[in-house]
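**Q** Once you scroll down, you'll see the structures, which are given as structure tokens.
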Structure P
Amino acid sequence: MNKVKMICLDIDGTLLNSQHKISQRTNDIIRIATCVKQIPVILVSARMPKGILFLQKELNINEPIICYSGALVIDAKANILLNKAIATPDALLAYSFAKELNVHMSLYKDDEWYIEKLDDWAKQESEITNISPNITSFTDLFNGWECENSGPNKILCMGKPNDIKLLDAKIKNAHSNDLNVYPSKPTYLEIMPNNVSKTSAIEILMRKFNIQKSEIMAVGDNYNDIDMIEFAGIGVAMGNSPDKVKQYADYVTLSNDNDGVAQAIKKFVPF
């Protein structure tokens with residue numbers, strides 16, 4: 001087995017425990033990997049930059065970050081390495097479906113989060129991420145983005161499980177080739193541009209660091225982590241992952257509430 005030269009970590013359900021915190025043990029092991037072993041640790045998430053950078057600071061790491069599941073990649077000096085957006089007409093159609101089902105929709109572009117009203121779903125997401133959204137008219141946003149030939153990097157829909165299933169089916173039926181749509185949990189539906197994935201973003205950093213995929217360790221817990229778990233030389237699924245995710249992993253570690261990230265790094269990186 002090749003030496004690990006890059007560690008790619010999902011955040012929610014992986015790096016963070018169920019209290020949305022980094023445990024002290026996980027923090028300590030990551031610091032050894034980065035400071036002593038000089039291995040870049042890359043945070044790879046569906047989150048926006050603001051939702052990742054404060055965790056980097058807590059871990060005392062200064063590396064590129066992969067945001068919006070690969071739609072936005074920013075290097076350690078805040079230079080944009082990749083920025084992909086959903087076409088405004090596609091976003092508008094998804095918005096009409098969400099309104100029809102009374103499902104909350106959040107729009108994310110660059111480092112901003114937009115909502116139409118501060119409902120319970122937005123409050124919950126704000127508490128988890130420590131970020132305050134911008135309350136604004138989506139019609140105005142869409143009009144402005146259409147003029148710029150732009151759109152959001154990510155759409156997050158939140159609602160009751162049955163409504164999320166219906167919305168998922170409606171969007172996939174209308175946009176089978178245009179969008180990357182997946183439920184990140186029963187009440188969350190994430191929407192990204194169709195050619196975006198965590199792996200495609202990791203490949204950009206592989207070239208930057210001159211690293212082979214066999215030298216990458218990727219750790220995740222959910223369906224949107226399958227591509228990077230399967231791609232990496234060492235693909236690790238968390239103990240709290242769904243069984244389908246575990247099937248793609250080379251190794252299943254402990255859960256996020258039992259320092260699974262720390263245990264995996266210790267197993268594959270000799271200290």
Structure Q
Amino acid sequence: MSSKKESVVRTLTVALLVCLVCSVVVSAAAVALKPVQVTNQLQDKQRNILQIAGLYKDGVSVQEQFKQITPRLVDLRTGEFSDATDPLTYDQQKAAKVPETSKRMDPQADIASIRRQAYYSTVYVVEDEQGEIETLILPIHGYGLWSTLYGFMALEADLKTVVGLGFYQHAETPGLGGEVDNPNWKKQWTGKVVYDESGDVDISVIKGGVDNNSPNAEHQVDALAGATLTSRGVENLVRFWLGKDGFGEFLDHLRAGEA
């Protein structure tokens with residue numbers, strides 16, 4: 001009987017030691033790979049920004065290409081540029097979860113369903129040789145059908161014409177809402193005008209297809225087939241971030257040369 005007990009004890013001891021060794025190896029690997037993961041995530045984000053702005057070139061390092069883009073921090077409460085923190089390392093998603101660095105949204109104003117909005121946001125600026133804004137890339141996010149979509153919208157120098165739009169993180173249904181990643185759908189956004197003549201946000205994602213002969217065609221994009229709620233979510237998040245509760249005041253200051 002005692003030999004059986006010793007056998008069980010030895011088996012459990014060996015199993016425990018194996019588990020401990022494996023845990024140490026996995027933990028050490030996670031710690032060692034963390035800097036690589038952070039670097040890869042940053043490069044992927046930078047690649048997305050370059051692609052959405054129409055600046056990405058195959059065969060050239062992302063880091064080298066990104067030198068033409070200047071990250072700037074914006075205080076969404078004032079609509080002005082800020083030096084409160086480093087725009088490169090600032091994490092807007094993380095800041096939005098902390099009461100001290102964000103605000104709870106009024107449900108009536110929260111058409112993008114973000115719930116909390118960080119006080120600051122990092123925008124990305126491409127300037128010409130005279131120092132004038134050539135392209136402005138804005139981070140945007142909001143809820144679709146199953147998830148929050150995180151992406152960017154690039155605007156031309158007039159700050160109303162779309163250069164490109166794309167999302168780098170979401171969990172929408174593949175083949176339906178996931179078609180926000182379809183290059184053909186994303187191309188529809190290029191050249192669209194997001195404000196009307198009075199300066200109000202005017203962009204719609206419509207079912208049934210855009211009538212190119214319509215006077216409103218420049219403000220309209222085809223909805224995703226079979227993905228009404230995701231399409232509506234994209235429209236709402238674009239309207240929110242380009243409106244007064246998002247980057248609206250900041251864009252007004254830029255147009256007036258006051259940012």
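**Q** The value 43, 23, 19 for semi-axes √(5λ) of the Cα gyration tensor in Å was derived from one model only; which of P, Q is it?
**A** The read-out comes from structure Q.
**Q** For structures P, Q, calculate mean count of other Cβ atoms within 10 Å over residues 159-166 and state which one comes out highest.
**A** Details: P: 15.5; Q: 19.9.
Greatest value across P, Q: structure Q.
**Q** Among P, Q, considering only relative contact order in percent (Cα under 8 Å, 6 or more apart), which has the greatest calculated value? Walk me through the intermediate numbers first.
**A** Values: P: 21; Q: 15.
Max of relative contact order in percent (Cα under 8 Å, 6 or more apart): P.
**Q** Quick check: 20.5 is what I get for mean count of other Cβ atoms within 10 Å over residues 199-206, calculated from one of P, Q. Which structure matches?
**A** Label of the originating structure: P.
Every number in this text was worked out from the coordinates using simple rules, so none of it is lab data. Here the structure is a predicted model, which means the values were calculated and not measured. Cβ atoms are built from the backbone, for glycine too; each structure is taken alone.
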